[in-house]
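Only the coordinates and a few stated rules stand behind these numbers; no lab work does. Since we're looking at a predicted model, the values are computed, not measured. Cβ atoms are built from the backbone, for glycine too; each structure is taken alone.
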Structure P
């Protein structure tokens with residue numbers, strides 16, 4: 001039977017329910033599934049939480065032969081394999097951290113045609129021995145997940161991914177599909193050039209997440225501010241991101257001392273501790289996580305109500321991925337980033353450790369783009385989506401839309417900054433330039449003879465915070481450039497606009513607010529009468545996960561338990577109609593979860 005373009009086959013739609021437990025596709029999924037089933041190369045850009053993994057898992061299970069899935073993160077591979085095995089899908093995994101006998105067993109199953117999906121790290125796939133072995137089996141397609149890692153311009157370039165550019169040469173007749181959540185136009189072009197055949201179809205999903213209220217604040221007393229934000233979200237769950245492992249431990253300890261239920265999570269913890277904390281986060285309704293970016297990839301938790309950044313991320317792409325972990329259920333969520341010039345300087349020092357090379361220049365460019373977003377005076381969401389090539393109207397749900405910043409004329413002050421930079425030799429950082437303008441009596445200024453410059457004390461009438469904010473905005477607007485190694489400032493390409501008395505506006509520095517900011521109450525995905533049942537279902541899920549030594553989400557996702565708490569199925573047929581319950585999970589878990597529901601309702605009736 002003929003199908004309309006973009007329509008998945010009846011067999012694929014049937015497997016969507018019987019294997020994955022879903023009644024229908026999410027927006028944008030079916031077009032991609034149909035394109036992959038049609039056999040051509042595909043590039044798919046889908047936001048975090050849009051269900052991109054199903055877009056390649058379903059065609060693999062629905063078709064013949066083997067699909068190789070390449071992923072850069074072992075934890076992400078293991079999570080996806082555990083979830084697929086939980087629904088009875090024929091899947092294997094090979095990577096360097098895995099027991100050799102287990103990897104051999106999974107390879108033999110794949111070679112024998114017993115496996116539909118085989119996950120591999122890029123370095124294992126691209127060995128001569130593996131490439132030769134794959135030519136002797138029924139390989140149908142290769143999926144490159146997190147495909148931005150192949151691009152030197154991408155925000156998370158991995159050298160191991162560069163070798164994947166040889167896939168087309170090794171397998172000229174094999175379909176290749178590339179997936180990522182974040183890629184600007186330059187990165188998309190490079191992905192296509194390195195991996196895909198000419199004429200590959202490109203799908204760009206709507207990247208907007210309008211339910212997330214975005215705010216970026218100047219960092220001041222950050223631990224106090226984080227504690228205040230957490231106070232506004234007591235009883236809810238979220239993620240606090242920090243730059244280093246040490247920071248996560250310190251922030252978690254501080255928040256715990258103030259009465260918040262939090263746990264630190266980072267790559268320096270042993271696997272058992274990380275797994276325990278992840279299970280607790282998935283099962284306990286008021287536990288939040290303080291984490292490095294090691295936390296969040298592949299976690300299917302729809303009701304994260306907030307993401308707070310104690311430190312700025314490395315790029316707009318990283319920021320977009322991290323805030324995208326909030327509010328996947330569509331209910332209101334919140335993202336607040338605390339931002340300072342010191343954060344930018346620390347990031348620049350981290351970049352400069354690798355020396356001056358193409359990768360460092362790309363990282364510097366990405367950081368500059370993020371600083372521009374932080375200093376933006378217009379709609380944050382508009383600027384964020386524009387970075388990925390998507391046009392949008394002002395959102396009304398970011399800090400700049402809700403309370404537009406007051407702009408003041410700063411042309412004369414900006415010229416003073418440029419004079420101070422030039423007169424001092426264009427080699428000093430922002431803190432020194434502010435001291436120079438303020439007329440600070442420091443040993444360093446006296447030693448350099450800069451107390452005799454015309455710029456010395458020219459800005460004494462304005463506070464330090466004013467000059468710091470102006471220099472940050474001038475850097476974002478390219479009136480100033482910061483040296484990537486030492487942070488020294490020099491006039492930028494846009495400085496010429498001020499040379500003839502041109503106008504320049506800056507955000508008016510805001511007075512410190514002692515009062516707590518008003519917050520919008522986030523709508524709960526679960527009604528009050530269902531909260532206690534949901535807690536009981538999560539408790540049983542955690543018990544089953546511990547019995548099996550597996551992460552809790554392998555049993556059921558939070559979204560499935562939420563639907564279960566709302567529908568309260570009383571028999572097997574009703575249980576099978578719950579979101580995310582396929583045939584394998586219905587058989588394995590129906591009775592145990594029905595017993596929890598019956599016990600809860602019997603207790604409520606007493």
Structure Q
């Protein structure tokens with residue numbers, strides 16, 4: 001330790017030994033102080049001894065050189081260099097490699113070239129190309145498109161260099177990869193080769209120069225390979241390496257933390273090609289927590305939110321904000337009348353008669369669910385008597401104003417059907433919804449204000465028999481509200497596999513997802529059971545029409561199904577099998593980002609689903 005301390009002292013004093021020898025010579029001329037010279041020599045000796053000790057401490061135990069690789073201790077090392085580029089390079093083309101979660105070093109060497117030198121070279125090259133074209137013309141041969149393209153490129157570059165719009169550079173690009181075995185080393189090398197080859201960037205491994213190549217990618221600022229390509233300012237800028245996976249926009253809300261670089265993900269779902277999102281995770285790993293955090297923050301930017309809540313998990317959230325809460329169950333006092341006329345569309349001046357027509361179409365679908373699949377004759381008669389039911393309340397296709405008029409309920413339709421001898425079967429099937437055990441839920445007028453900016457429909461206490469019917473009514477209400485005005489809205493469907501189990505509700509959700517973008521609506525579907533979800537024939541259109549995916553820890557039983565759906569890499573599969581709570585894999589467009597969910601103390605108190613908190 002004494003030697004190390006002396007070394008640090010000398011380094012801190014920035015002793016330059018060339019300067020020291022110069023001072024020593026001058027001192028010898030002016031002074032014969034032998035004690036001072038002796039002290040300097042002793043200090044020099046101590047410095048060299050300490051320096052040798054530090055080199056020994058940081059040096060590997062052994063180093064073995066092969067023609068195409070190195071072995072440093074138990075680590076295998078291979079370096080390769082890029083020797084050719086395509087005529088066009090997309091912006092940030094190095095990003096897939098830079099964001100790749102493997103151990104590697106990358107070195108870029110950039111040296112400017114004098115414009116006069118490159119202008120001389122381009123002039124010579126342009127003369128050669130014109131000469132080749134003239135020789136082909138003299139032989140009555142057709143022009144070579146490759147020569148014409150080169151002439152155009154060279155002339156364009158000369159003009160830009162003359163106007164100082166471009167400069168020219170020598171550009172070196174080297175990669176060194178590391179692995180614990182030769183098999184893993186070759187796999188990593190092949191993966192990088194595949195990524196680069198996909199962009200027509202060609203590379204080779206350094207052969208018989210493994211040591212020089214390794215030094216070229218070390219922190220020594222030394223290039224001992226000297227394999228470069230001439231490149232202009234524009235194309236050089238596309239290789240700018242200091243980028244990483246990021247989804248940060250200029251505004252909107254803070255979503256999560258990017259674990260790759262600890263940057264903030266400030267994201268606007270409306271800037272995607274469509275704003276729909278699917279969420280998959282095991283139970284208890286933060287699905288609802290993440291979505292409720294998004295809801296809470298979206299409300300702060302005046303976004304309406306509608307939630308279908310299967311487990312009554314959103315009650316604590318809605319108690320903190322302005323809300324409408326509808327408990328869809330037999331024991332609830334809150335009701336939606338399925339006979340309510342829908343609101344007019346936002347971009348169309350609809351008369352009451354047009355709204356009546358839409359209401360009858362929706363009710364025919366509802367009756368088909370409630371009365372167990374109407375045949376063609378029954379469906380035609382139901383349509384006729386639905387119109388009669390409305391007309392008895394003075395609501396007709398010719399009305400210009402229905403304000404203050406009474407809206408019928410399902411019992412009114414039954415009363416009409418009871419006057420028809422042929423409708424006895426329909427009346428019998430309808431009685432349980434009008435006078436039987438389910439009468440209170442569907443045969444009453446709407447008694448809740450559904451105009452608040454957060455609406456939650458709790459379906460926890462619905463029986464399996466009533467769930468498809470109730471979901472049909474709720475989804476129709478949501479659709480009528482969405483199309484009535486142009487406002488940003490979020491629809492959250494928790495435990496969506498419940499809806500996907502029933503063909504009618506799954507079909508309606510599929511139709512809603514495909515049309516949502518036109519009405520400024522984003523749909524979030526949450527489920528913990530990927531296999532039940534994809535059991536429906538409508539699962540694929542729902543996923544393909546969702547630009548955003550949020551994946552949390554998966555069970556080993558469902559990970560293969562999820563991998564097939566989203567084409568996950570083996571690395572992403574491994575991450576999802578071993579993820580911690582509140583760590584997610586976030587897909588948006590082509591970006592795949594590993595994120596950490598972070599909520600403030602007060603946010604967590606409002607949205608947590610942990611029964612112990």
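For which of the structures P, Q does the calculation of Cα extents along the principal axes in Å return 82, 68, 45? Traced to structure P. Out of P, Q, choose the structure whose coordinates give distance in nm of label points 7 Å out along Cα→Cβ at positions 88 and 416 equal to 6.2 when calculated. The read-out was computed on structure Q. A value of 6.7 for distance in nm of label points 7 Å out along Cα→Cβ at positions 128 and 568, calculated from one of P, Q, originates in structure P.
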